[in-house]
Structure 1
Amino acid sequence: MIKLTDTEWKIMELLWDKGPMPTMELIRELKDSMGWAKSTAMTFLGRMTSKGSITYSLDGKSRKYFANISRDEAELEETRSFLSKIYGGNVGLMISSMLKQEALTKEDIEEIERIIKDGE
């Protein structure tokens, strides 16, 4: 599975939210949101294409970039990585830790209970 950096997440969110984007439109969005120069944007697009997280199709002479992995796939990988790194993959340990730190509201706990019940 492909692991995304924080910066790559921002690019992926653009592509997930707006769909396939021509190179210049994507560069313009990255300049507006991240303050990047064209060369910085092209460097990241090249790296992400090499990684396989994005791809492009040719539209005449220009490229149209699109996400090559779904948001769900990326979120699942990020969740697995976080759980593995912080809690040794143990979801129960994570919830227990959050309860001890009072990081969960009553509504959060009710939602977790509902999710578990619906998943059975």
Structure 2
Amino acid sequence: MPFSLDSNIQSIIVQLDDAKLELVLAIREVIRTSNKDIKEKIKFGRITFYKADTDLAFICIKAINKHIELGFFNGHILEDPNQLLKGKALKIRRVEILILNASLKKQIKSWLNQILS
């Protein structure tokens, strides 16, 4: 794993079962490796990714769901040809992730590039 986990992030993921933990760590790695300037913090109890004090995305873990949600704060501007993003909020859109395959990894990186452009 190329990025260490600080204690705040560890406190959120320590309770996850193995499948969810693996998924969260994989999503985190995709995001962190997509741009060297993306950092992470805990905000509103969620792992939140940001660059230069601008929040980009967050991981939402709900115990009742089998999937993990990845949300984008400016998701309303993202191109979504496969209609993966859901949400009715003014700007936030989320994708439900049960399996992180190569195609979805590529899509997540594309979304981050769109936000950072």
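Just so you know, all these numbers are worked out from the coordinates, no wet-lab data involved. Here the structure is a predicted model, which means the values were calculated and not measured. Cβ atoms are built from the backbone, for glycine too; each structure is taken alone.
Annotations for the structure displayed:
- FRET efficiency 1/(1 + (r/R0)^6) of positions 60 and 108 (r between Cβ atoms, R0 = 30 Å, to 0.05) - structure with the largest value, from 1, 2: 2
- Between structures 1, 2, the calculation of mean count of other Cβ atoms within 10 Å over residues 28-35 yields its largest number for 2.
- Winner on relative contact order in percent (Cα under 8 Å, 6 or more apart) once structures 1, 2 are ranked, highest first: 1
- Structure from which -21500 was derived, helix-only ellipticity at 222 nm (-39500 (n - 2.57) for each DSSP H run of 4 or more, over all residues; to 500), options 1, 2: 1
- Among 1, 2, which structure scores highest (criterion: distance in nm of label points 7 Å out along Cα→Cβ at positions 36 and 52): 1
- Structure responsible for 3.0, with distance in nm of label points 7 Å out along Cα→Cβ at positions 20 and 76 calculated and labels 1, 2 on offer: 2
- Structure (1, 2) behind the derived value 1.2 of distance in nm of label points 7 Å out along Cα→Cβ at positions 12 and 92: 2
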